[in-house]
Every structure is written in C-alpha cells, then in structure tokens.
Structure P
C-alpha cells in the first residue's frame, strides 16, 4: 500500500499538510468538514503537492519535515512539483 504526503491550499490561503493512503477519500473527508480540526472554519480548495512513499513510517517522517518548513519553503516545493 502506498502512502502519500500531501499539501492542500485552503480558502484562507493557508497550506495544510497531511498523510493518507487514499488521497481522493481523504480530500473528500476534508471538504465535508470531517477529519482534521484544521478544517473547522476553513475549506480546502485544491491538492497542490504530493509525495508517495512505500510505508507509513517514511510518509510520517516526511510530513514532519514539511510541517517544519516556513511558507516560502513550502511554496518552493509546490512550484518545483508543478513544473515537472
């Protein structure tokens, strides 16, 4: 089973980072306002970044690394991926 680290752009222009093994299902959950408390009061607009891993442990480590980045560095990751 593949695991995915993802970043979502929200309607307040914030960037949310999370992990899942089913990105489509997780995105629908976020849109419905369920799941992460982060989405109580804001809505996800789009998936703007993804990275895939072979196990949850690797995905979790990468999620932690990304969450420590400032906004500018997150935007650099997003822009690099969008040019591929």
Structure Q
C-alpha cells in the first residue's frame, strides 16, 4: 500500500475547508483516511488558514508517504520544509 498526504474536502457549497490527511493513493478524494494531520481553511484570516502536526507529517514522509503538490505548497507557506 502506498500512502499520500493530501487534502480531503469538507464544508458547504462556496464555503470549503479541508483536512490534511494520509490516505491510500487508490482511495477517492473523500474516502477513508488513515490519519488526520491538520486543517486548511482558505476563507479564514491569513494566520489561521493552515495548521498541522509537523512531527506526524515528518514521520509519514520518512516512512515513504508522498506529498501532493497542493499540500507541499501549503507547507511552504508555513515555512515547513520536507
């Protein structure tokens, strides 16, 4: 099984928020997650938009999880390098 760190969409129409999750690469966008690592609220104020557990992210990346391009750009906004 290969895992990826990507976004899972929640929220109402025109009011989205996302969870940063670890999922099997074969599962659907809103399918079953392995672990939730953080949140992304694009509508919130700039300082409240992104929050995540950096230790768990690093542990998953060390174990071979691939990070999606979108999540990688969110990490870069928070000055978190992989």
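No value in this document is a laboratory result; all are computed from the given coordinates. What you see is a predicted model, and the numbers here were worked out from it, not measured in a lab.
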Note: relative contact order in percent (Cα under 8 Å, 6 or more apart) at 36, derived from one of structures P, Q, originates from structure P
Working back from -12500 (helix-only ellipticity at 222 nm (-39500 (n - 2.57) for each DSSP H run of 4 or more, over all residues; to 500), computed), options P, Q, answer is structure P
